[in-house]
Structure P
Amino acid sequence: MKRYLVTLTDEEREGLEQLIRAGKGAARKLARARILLKADCGPGGPDWDDAAIAESLEVGIATVERTRKQFVEEGVEAALIRRRPQREYQRKLDGDAEAHLIALACGETPPGHARWTLRLLADQMVALEYVDTVSHEAVRQTLKKTS
């Protein structure tokens, strides 16, 4: 028994069919439109089960389930369009620390080294107590952004 039942209105069904007929658009969007049309249990809808949809469209069953759930909870557009990630990453280096990093990278290299490496820069930032901890990857991304 399905938990989330897709029941499309005539307008929604026509819009999805038109989207598929046009053939223009992201493959993910077209696949999800096909999933919604096959899962439609309203009048005139084929009402396929998830396994049959997954097999015919060559997608995973989880994709079919997620698409149905998203349609029921958020609507047609949300089911078709990829959501932006909701995570927010806190930056390790603020403006002041970035300025220190750039000044350090442009300055003289430590004795015994021909040039700065990302790990050397990260270690030196911690040694000079500009930051508590920082990875070489954060240093790389900061220098890439400012170059």
Structure Q
Amino acid sequence: MKISKYLSVKRIKIGLDGINKKATLAELIDILQEEDLSIDKDAALQALLAREKLGTTGIGHGIAIPHAKLESMKDISVVLGISHKGINFKSLDGEPVYIVLLFLVAPTSAGDHLKVLAKVSRLLKDRFLREELKKRLTAEEIIRLIKDKE
């Protein structure tokens, strides 16, 4: 499974505006909704916040991987956001988040859900990749970087 398969220039936002978890999730859902009108923003936000109540998806090292299952989803939807100022995501290490990779899947896609989560976790463990993602100025550069690392 390749994360780059699910990313596009339109699904990458450099310079997130949100400074907290809820605002950032809403901002990223808006990006997904622009390409897929079947995504219900309120339902997606509720599902993501419910998942966050189980435990933060801010995994440390400036990374958050919010994810949820959503009834209206037919496939996997992925969006990547880069923050320059840092987001209070209540991360495991207490540090701000700079890289947010959010994905939504159908409730019947448990296998795909775990595959995406595992792949993203492995990719973002690479300190060099994390640093390069924060420095990239364009979505095209980010996609190229991720493809090179996959």
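Readers should treat all values here as calculations from the given coordinates under stated rules, not as data from a laboratory. Just so we're clear, the structure is a prediction, and the values are computed from it rather than from any experiment. Cβ atoms are built from the backbone, for glycine too; each structure is taken alone.
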For this session: Given a value of 2.2 for distance in nm of label points 7 Å out along Cα→Cβ at positions 86 and 102, point me to the structure among P, Q it was derived from.
Result: Q
Problem set entry | Among P, Q, structure where relative contact order in percent (Cα under 8 Å, 6 or more apart) as derived comes to 16 | P
Exercise. If helix-only ellipticity at 222 nm (-39500 (n - 2.57) for each DSSP H run of 4 or more, over all residues; to 500) is computed to be -13500, which of P, Q is the source?
Worked result: Q
Exercise. Upon calculation of Cα extents along the principal axes in Å from the atomic coordinates, which of the structures P, Q produces 77, 32, 26?
Worked result: P
